[in-house]
Structure 1
Amino acid sequence: MAAMRVDGTPTRTIWPLANADAVEIIDQTALPHEYRVLRLASLEEAAQAICSMQVRGAPLIGVTAAYGVALAMAQGDDDASLLTAVDRLAATRPTAVNLRWALARMRRCLLPLAPSTRAEAAWQEAARIADEDVEQCRQIGKHGLQLLSRRAGECGRLAIMTHCNAGWLATVDHGTALAPVYAAFEAGIDVHVWVSETRPRNQGLLTAWELAQHGVPHTLHADNAAGLLLARGDIDAVIVGADRIAANGDVANKIGTYLKALAAAAAAVPFYVAAPRSTIDFSCPSGAAIPIEERAADELRVMHGRDAAGARGQLQQLPCSEAIVNPAFDVTPAKLVNTLITERGCCPASHDGLLALYPEERHG
């Protein structure tokens, strides 16, 4: 059963249908104004859901891609169809390494099999990836709770700043950065979350929505208020997720994360990053090697919301002639990260720190 809830009902962010011919997802582009469930029944629909950010968050992107391969096997189970599906899904989002990790795992699982057995095996492997994500996030919550409990003991409270959305909406359940927050709340710690709106996609609104669903006290703030809040002592810790962690501990996350890390360092406030193994890229030596996705200019030109009558709509706030740059991520150097929180425990943001948790990645 899912740990997180929508209107009191335990809910995952993605789930297969009983007849194994489609999956359903929460359409995150409709939130927080509308809770809408979409059915994905083909490879192309899964790829489009990832591209359009109907599903988002590195772990959930990986799981959706795994199910996308399973959907593709129902359309064609030969080698060419499998490899085409993997390539199509890999091209959807370049920065989040979980996508590549999940697709490589599906390829390794399915390619040696007889084509006639691939469809069933693909559904089973995708389900395993989803269930493993849930357990890893639960463990992240458990290990992160130890950090947050100590910090609460020092401060007599727990005021936590977040950026983007790294809650259960970004995973299958529990979340990464918010898993320790939910664990702290359930443990009775006096916790209050300061939610950065995270422009231009406003994923902070998703964080506020899911915190409200769980009853966690929180306050939304403009991105540019973060420095002031940290400087005047309103924040006890910053915790974010990641889309890729390089082998040296550098962290790629939603644009604006680096600025919060700089402000946290200046204010002597600990900056934590929570992510599962699938987000750690040991083949990537440093943040300089992480590709940064450039997204459409209309994400800045056009705002979405509800009008005075409650109808959903959009508003163009800039002319089409305005030059725009829209990088989706930035890289926070390892030196600004106090602790990495993973499903295996906590470690320094460094090559040695990561290898202490994942010694099987040590070569030579």
Structure 2
Amino acid sequence: MKLGVVKESRFRRVAIIPDTVPKLKETGLDLLIETGAGEQALFFDAQYTEAGAQVIDRSALLTQADIIISIDPLFEDDMQAAGTDTWFISQFEPYNDREIVDKLTQKGFKAFSLDMIPRTTLAQAMDILSSMASIAGYQAILSAAHHLPRYFPMLITAAGSIRPARVLVLGAGVAGLQAIATARRLGAMVEAFDTRQAAKEEVESLGAKFVEVEGAKDDTDAGGYAVEQSEEFLQRQRAEVQARAMKADVIVTTAQVRGRKAPVLVPTSTVEQMKPGSVIVDLAASTGGNCELTRDEKIIQHQGVSIIGNSNLADDMPQDASQLYSTNAYNFVKYLLQDGKVNLDLDDEIIGGAYITQTDQKD
């Protein structure tokens, strides 16, 4: 079988890097790489060729590949060119686009969505969401530091003392924990909030203060995702956030509920009480934003506060992001193949969870 890797239309990342090519070949696959697929992540065609892949143009790849892997789903024209015998592996995000599954199924396409892999111990090595979230949390703090007109660490100089920045992180999942760790490394004082009590120990182990708001719904069976909270709880949470936001120099928000609009944790009234020069980095921008004023993929100013809406910060570090994604993708492909062929075992939790175009017939 032939595995094709295309050049991304929106991202600087690439789904498979040269170092992963020999590992994939050991599974019995031949690798086809679109010309220039990895250039923006600084992985060049010559490196793929040296690793044992064949570099060809997009049209040839679409017609020759048995499996096509990407970060962003292919355009429909490209999928049509590849044909219904091709297996597509990408991030289709069916929880955000409820029509995508029916659309793909009706057209006869066979698709695996890597963001639907259950977040279990067995599937941890395939968890692209955690890999990209970790980078996003790191980049969120760097973006905040870039826009903040003040230092992060405490400094004692001949000209006087500089107090450390105060950082408030809302959501202590993978992205939030990385943001906490990065802010602490830069010398900031960090507070963090999460509805899950299980996050308290992790937050405190990183040297941050855990902010508790009573009455949170803590669903331990949610597969690692946040759960929707009651309006009464959200009101108490907003009041607590507002009290702490008035003192914060930076707020990083990461709270998302799968399949729903992100909860508003930082209303306009809170932003207007923050200090001029403060920064909000909203990683939930693509699903509506945790800040009421957030605009996806934009940086706006409101009464002296910078609000950065960006759910795709992983693309700002394309080389390492590509490496992590490539490793996750390889682990999934290796798990999926049996004797050099796709093993569509829909009873398998990982394969069945990722395969979004299931019909009554098991191919």
Structure 3
Amino acid sequence: MGNPLTPEVLNDPVALTRALVDIESVSGNEREIADAVESALRGVGHLRVDRLGNTVVARTDLGLPQRVVLAGHLDTVPLADNFPSRVSGDLIYGCGTSDMKSGTALALHLAVSVTRPRYDVTYLFYEAEEVEAERNGLYLVSRSHPDWLAADFAILLEPTYGVVEAGCQGSLQAWVRTRGRRAHSARSWLGSNAIHAAGEVLRRLEGYQARSVTIDGCTYREGLNAVRISGGVAGNVIPDVCEVQVNFRFAPDRSEAQAAEHVREVFADWEVEVFDSAPGALPGLTAPPAQEFLAAVGQPPAAKLGWTDVSRFAALGVPALNFGPGDPNLAHTREEHVEISKINSGAQTLRRWLEG
């Protein structure tokens, strides 16, 4: 079977979106789509192409004073009776249409068609964004080939419905642990119920007043919430331990250490075990290419309420933002779709910016 990413398809971002969606690439199964992308790019004379695992990197080397990155992941969440794609009016339905094969299609379309950009450009098509961090293609590249990620500015083509979403929130997970004394439930007064004690933890969360922080005109709303509760031994035992898992989404003016300290302060009366965290990213709007991109978009940026791989770029000292045609509210849903008009307008905006 030939490569579905023909020159005609690559020249049309809408057809290219459908072609990418119709290559099944649930996380861990990206080889076929990475092979197709690599094959399509190998024949483009103005690009140098490298590959690590199922991550494909293409770059111009024109000797220009600034370098920008366009990055999109190739994988999707598991299918939900939404494969292959279908079209209804202005909508393309299918797994990954919003998150984020429509955005990835824009990068691939521009990689092939923009031969004389105003900046040198690195195009990143990476694997395993939807799963654990140690499998993420950007993480793996940062460990073995950090020079591939070096740039003055980066755009992650995550779904933003055609607006700029700057930076991202950090995310922290912690267990808040209450303790009691185990006893027979028929003689409960001899024990102390750790699940009952967790009620005060939940009341503390219910009364928590989250911050809103405005940075460079972008307002980040924090949130501290219970997302899971675990406790109990048996139907006739008073439990001696209960754990409430809390998720803290924090503004990027806090470091991971400051976020962890805040959670410990909120729950100072109990044991707190932080078991996972990821840093946020500041808006990254001051770099000249970012300012030029905002001018091309023609709309003010908003804060990214969520975590994305812009955080990985920020950690490397590369200012980054999110911009893509998909609707983030449709990501991972059974009815996931993208508007054809958003694909076309997104391609036009990015081309206007890259070509100046």
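Bear in mind that the values in this text are calculations on the coordinates, not laboratory data. Because the structure is predicted, anything quoted here is derived from the model rather than measured. Cβ atoms are built from the backbone, for glycine too; each structure is taken alone.
Computed quantities for the displayed model
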{"quantity": "Origin of the derived value 2.3 (distance in nm of label points 7 Å out along Cα→Cβ at positions 146 and 250; candidates 1, 2, 3)", "calculated": "3"}
{"quantity": "Computed 13.8 for mean count of other Cβ atoms within 10 Å over residues 42-49 - originating structure among 1, 2, 3", "calculated": "3"}
{"quantity": "Ranking 1, 2, 3 by distance in nm of label points 7 Å out along Cα→Cβ at positions 106 and 274, the structure that comes out highest", "calculated": "2"}
{"quantity": "Read-out mean count of other Cβ atoms within 10 Å over residues 282-289, computed value 19.0, structure in 1, 2, 3", "calculated": "3"}
{"quantity": "For 168 (volume of the Cα convex hull per residue in Å³, for residues 58-201 alone, calculated) the corresponding structure among 1, 2, 3", "calculated": "2"}
{"quantity": "Among 1, 2, 3, which structure scores highest (criterion: mean count of other Cβ atoms within 10 Å over residues 178-185)", "calculated": "1"}
